[in-house]
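In the part that follows, the structures are each spelled out as C-alpha cells.
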Structure P
Amino acid sequence: MFARMLPTASLLVLCFLSTSFLRVAHAETRKVVGYYYGKSSRTGYEFASAPVEKLTHLIYSQAKPNSRGECALGHPDVDAPNLALLGSLRAQNPRLQILLSVGGWSGSTYFSDLAATPAARKKFSSSCIDIVKRYGFDGLDIDWEYPVTGGKPTDHKRKSDKENFVLLLRQLREDLDPLGRGRHLLLTAATTCYRNHLPDLSLREMSSLLDWFNLMGYDLNEMEPKLTSHHSGLFAWRTTGIRPEISEYANDDAAVRWYLDAGVPAAKIVLGVPFYGQIWSNVTDKNDGLFQRYSGRLGDDGVLSYQEIEESYLPTYSRRWDDQAKLPWLYNKKAKVMISYEDPESLKAKAKYVIEKDLGGMMFWDLAQDDSRFSLLTTIYQQLNP
C-alpha cells in the first residue's frame, strides 16, 4: 500500500538504498576465521598476543575423540593454560566468537565408531558439551578427516559414515541449542576440497545443520603425489605432464562449485587458505621446478610456515607466478628446491573471488604460521573489509 503512494523516482531511490544497505550489511558480516593450533611448533608465539581484532571467529585446535567415545583435549598441559586466556582475547575484541575444533588429521581415528549408533553419538555429544560449558566456547567445529574412506591408515571407517556424520551433527545441534539459553551457539565443520572425498559427504543435509563449512582449500598437491604442484591453487591450470583430472579438480574453485551444485548456500561456504607452504627437494630446473618429479621433502613433514618462507627463502629464491592458478611458487636452481605457498598477492585474488561469489568469508590455518607483522591475516582482513 505504501509503495503505491510513492512517485516512481522515490521508488527507484528506495530500491537503490535498500540494495546498497544489504550489500554493506553482508560485507560487514563476511567472516575472517582463524584456527590456532594449541600445540604450536612456532617458538616464542604468544597466544595472548594473537591479533584477534582482525578476526570474527577464532577456532581453537584441538580436542580429539578418544577410544572411549568421548571428547577430550588433545594436549591438556598446553591447552588448559591457553584456554584460560579466552576471556582476555574477548576483551580485546568483544565481537569475537571462539569455537573448539574437534578431530583433525591426527584426531579422527574414532569418529566412525562414535557416530555409528544413537547411544555413541549421545555420549560423544555430551562430552563435547561439557568442554563447551567448562571453557565458555561459542560453539564447535567438527573436523572429521575423512568419513567413509578415512585419512590415516589407522583411522576406523565404515560405508555408513556418510549417513552417520549427518546424524552426529544433528545430535550436536540438538544438544547445543538448549545450552545457549536464547543465544545461538555455532556448529561448523572443516571439510574437504578433495574430489575423491567429496562424494562421501551429504552436503545438502549437513548444510541444514551447520552454520557454515570451513572449506580446507589446501594440501591439494596430494592429489598428484609424485610431482611438485600447487597446493592451494584458486583456479584450474593447463599444462603438459599432469593428469587432466588433477589440473581440473585440484583447486578451490572446483570444490566451491561442487558445494554450490550440491545445494550449499554460498553464504555457508568459508574458503580456507594455508599460512604455510609445501616444500620439495631434488627437483629438476625444468619449468622452474613446477610439476616436476622430486626425491625428498624438507621442513616439518614437507611443510614450512609463511614466517619461515619469508625469512629463509624469499631473499634468495626466485619467485614465480602462475596466472592461471593465481598462486606463486619459489625455486632455487642451485639448491634444487621448490616451494608452493600463499602470499599477499594470491590472498587478494582469493578475497576477490570470495566477494564475487558472495561466499561467507575466508578461513586460514593457522595463526602462529603468519609472519611477525601478521601480513597474511592483515591482507585478508583489509580485502574483506574495504
Structure Q
Amino acid sequence: MKSGAALEPGNAESWDRLCRFEQYDFANPDPSRAVEDCLKAIAENPHSAHYWMDLATAYETAGDLQRAREAFERARSVYPVSAEVAWTFGNFLLRQDQPAEGYAQVQQAVRADPSLLPIAISRVWRSNHDVDRLLNDALPTDLDSYFQALDFFASTQQSEPALKVWERILALHKPFALPRSFLFVDELIGQDRAEDTRRVWREALGAAGMPYVEPADHSLMWNGNFGRDLVNGGLDWRWTPPIGVSMGFDPAPPSHGIRSLRLDFSGGANLDLGQPLQYVPVEPSRKYHFRAFLRTDHITTESGMRFSIYDPHQTSAVNVSTDNLTGTNPWTAADVYFTTGPDTHFLVVRLYRSTSRRFDNKLSGTAWIADISLIPADSQEQQSQ
C-alpha cells in the first residue's frame, strides 16, 4: 500500500488512507508510521480539515497529546464551522480531562449539526452525571435541545435530572405542543410520582395554551365532560382504535357535560376492551366516589360495558368496577365508592369489556359515555353541608 501511495506523487488522499490504515490495523498498528504518512498527506494538501483530524488522532494514538491538540487546532482553523471537527476535538478534550473546553466544542458541534444532540447528551451525561453542566455548558439554550435531554432522562428512568431539565424548559417561557411532554409524564407515572405528574401536566397545559381550570365539583378527571378532543397521552384520555371499533362524539344528556363519547362496535370480534382510559393522580388511604353515565344500544353477548378502576402499580390495592350493561339501556349512572391503598398514588379509569365465553361472542352495538368524575368523598360531604 505504501508503494502504491509513493507511485502517486501529489495524491494526498492515498497517504491519508495509508495513515488511517496504519492507525486502525488491529493486527499490527503502527502509530509512528501513521503520523509520518498523515504528515505527507498534509504536505500535499494542507487545506483539508479531515487530514488534520487524522493527524491529530495519530498523534493521540502515539501518545503525543500536545501535537494532537495542535493538529486539532489546525483543523479548526481550516474549517471553523465544521460540526465534525468541533465534535471530534471536543471528545478529545474530554478524554484529556479538559471539560470546559470540551463542552464548548460539543456545544458548537450540536449547534452546527443538531443530529448530534442525542449522542452528545448521552456522552456528556455519562462523563460527569452533572445535569447543570450538561445544560449550561454543552447544550444550546433552546427547546429542541432541552426536550431531547428530557426525553433521554425519561427513557433512562432518571426522574430527578429530568425534572431539572423540565424547569429549564419552563424558564424559556416559550410555547410548545402538549404531546412533547408525554414521554416525561409517562416516566413520572411509571415512577409513581403523583404530585410531580400533576404539576408537570398542568404546566404543560399552560405552555400549550390549554390552562387548567379546576372543575366546580373538584373532580380529578381531566376532560371528563369531553369538551376537548382526546389528546391520547399525559393525563388525558388515551385511545388506540381496536379493529372493528369506531369512535365519535354526540351531545351529552341534559345537565351531564358538554359531549358524550360514542363507540360503535361492528360485530366482527370478541373484543377485550380496556379503553378509553385515563391515569389519575390520587392520595393514599382516601375514600373516593367514581361516577359516570353510560348508555347502550343493542350491545350483544353477556359481557357488556362497565367502568373499571384500578391501581396500575399494585392491583390488589384497588380493583373495582361498575355494573355490567348489555342490550339497550337509557342513560344510566355508574357509581362506585372505594378507598385507595396506603401506597396508592395513581388510578387507571377505563371503559372495560372482557371477552365473552359464549359461542356467539362477537360484540356489536353502540355505547355512549358522559360526565365522568372522580371526587374525594370528603369533598362531596363538605359541598353537601
Structure R
Amino acid sequence: MTHDSSTARHSRMYDALAGHVARGEVPGLIALVARRGVAEVEVIGAAAAGDGEPLRRDSIFRISSMTKPITAAAAMALIDDGRLALDEPVDGLLPELAGRRVLRRIDGPLDDTVPASRPITVRDLLAFTMGMGILLAAPGSTPIQRAIDELQLGQGPPQPRAAPAPDEWLRRLGTLPLMHQPGERWMYNTGSDVLGALIARASGRPFDRFLRERILEPLGMTDTAFSVSPAQRDRLVASYRTDPTTGALRTYDPPDGQWSRPPAFPAGSAGLVSTADDFLAFAEMLRNGGSHRGTRVLSAAAVAAMTRDQLSPAQKAASQWVPGFFDRLGWGLGMAVVTGPDDSAAPGSYGWDGGLGTAWRTDPRAEVVTILLTQGAWSRPEPPPVCRAFWRAARAG
C-alpha cells in the first residue's frame, strides 16, 4: 500500500480506509477531503487487483453516475446563455419525443397507452421527471424493459460501445411509450442521456465537444472525458465487479477496454472518466457559486437551482425507488440534495455517487468537499462499507 499522510487528520483517514483495501474489498482508493478549498488526499493501494502498480493521485477512474451533475452543468450553461429555458418543452429540438404516449400499466404491453398529459420539458430531464427511467425490477421482467434492452439504449451498467450515435439513439427512444406521465414522479437515469442529446442540438455541437469547451476546459479538467487518449491509458485503472457468491473481484473493464476510444454515444448519465483533482475543480466551482479561480462557468442562480431540492412530496412518494431514499434525500438538477439525517453529509449538502465505485458530497455550510474514487462497483443501491467509512472519517475530521 502507498499513502501520503502528513497530518493527524490524514492518519485518521488512512486508518479508517486501509483495512478495506487490505481485505480486498477494492484494489485501491483515493480519498479527498477539501476544507475551504484546501485538499488533503489519501492514495491507498494498487491500480489493479493482484500485484498492480500503486495508485497515483492522478489515476483516472470511470466516474459513472457522477457524470450526471456535469451534464446538468452543461445544460445550465445553455440556460445561462439563453439557448434553453428550464420550462420549455423539448419537442422543438427533439421532435422524436413529441406527441408522447404513456403506458397504462408499467408491466403492460407497449401498445396499451394513453396520451401524455403534457410535453416533456428541460426541467423534467434535469429533475428526472420525464416519465422514463430505470425500474427497480428484475432485468427484462416487463415489456418496456425488454424493449429498452433490445434497442440498446444503455439504461443499465455503463457500456460505452453498446449504444448507437445520438440521432439514432433518439429515434429508437422515440419508438417507445413513456413509463409514466411527465412530471408525475422521479425516475432515475434516462433524463441525463436525453439531456446530452438535447445539449448537442441546442448548441449546434457534439455534446462531448460542448462539454469540453464550456465546462471542462474553463475548469482545467484535462483528464475528464468520455474516453482516454493513448497517452492517458497507463493512468486509467481497471474496473471490477464483486462476485455475489464468492466475494471475489471480477474484471468489469480493463484499461484497454470500453473507455479506450471515443464512444458513438457520449452518455450524459454515466460515460465520463475523471480524476480526484479534476472533479474537485468542478465541485469547487459549484461551492463558489459558479466561479473557480477567477473564471465564471455558471451563474449563481444556476448553481442555486442545481443544488436545491426540486421535487414535490407527491413526486417523491410516487417514485418507487430504494426504500427510505427520499426520507433523507431530495433531487436538485442533476444531483441529490441531503434533506434529512444521512451517513454521507449534513442536511443542505449535495452531490452524487457512481455505481462503478465513486462518491462525492459538498457541504456548503461547512465548506467541505468529499470525493472517494475506487475501482469496485457497488453491488446494491446502498453505499458499500468503504463509502460509509470514508464519510464517517471525513465528518469526524
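Have a look at P, Q, R and say which one yields -12500 for helix-only ellipticity at 222 nm (-39500 (n - 2.57) for each DSSP H run of 4 or more, over all residues; to 500), as calculated.
Working: P: -10000; Q: -12500; R: -8000.
Here the read-out was taken from Q.
Of the structures labelled P, Q, R, which one yields 14.9 when mean count of other Cβ atoms within 10 Å over residues 60-67 is computed from its coordinates? Could the numbers behind the result be given before it?
On the way: P: 21.5; Q: 14.9; R: 27.2.
It must be structure Q, since only it matches.
Identify the structure, out of P, Q, R, from whose coordinates mean count of other Cβ atoms within 10 Å over residues 268-275 was calculated to give 24.1.
Details: P: 24.1; Q: 16.4; R: 27.4.
Computing mean count of other Cβ atoms within 10 Å over residues 268-275 on every structure in P, Q, R gives 24.1 only for P.
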Origin of the derived value 23, 36, 22, 17, 2 (P(r) over Cα pairs in 20 Å bins from 0, in percent; candidates P, Q, R): Q
Work out which structure the value 2.0 belongs to, where distance in nm of label points 7 Å out along Cα→Cβ at positions 36 and 372 was derived from one of P, Q, R. P
Source structure (of P, Q, R) for FRET efficiency 1/(1 + (r/R0)^6) of positions 52 and 244 (r between Cβ atoms, R0 = 41 Å, to 0.05), computed value 0.45: P
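For relative contact order in percent (Cα under 8 Å, 6 or more apart), find whichever of P, Q, R sits highest and give me its label.
Values: P: 16; Q: 12; R: 23.
Comparing P, Q, R, the top value of relative contact order in percent (Cα under 8 Å, 6 or more apart) belongs to R.
Quick note: the coordinates plus some simple rules give every number you see, no bench work behind them. Source: prediction; values computed, not measured. Cβ atoms are built from the backbone, for glycine too; each structure is taken alone.
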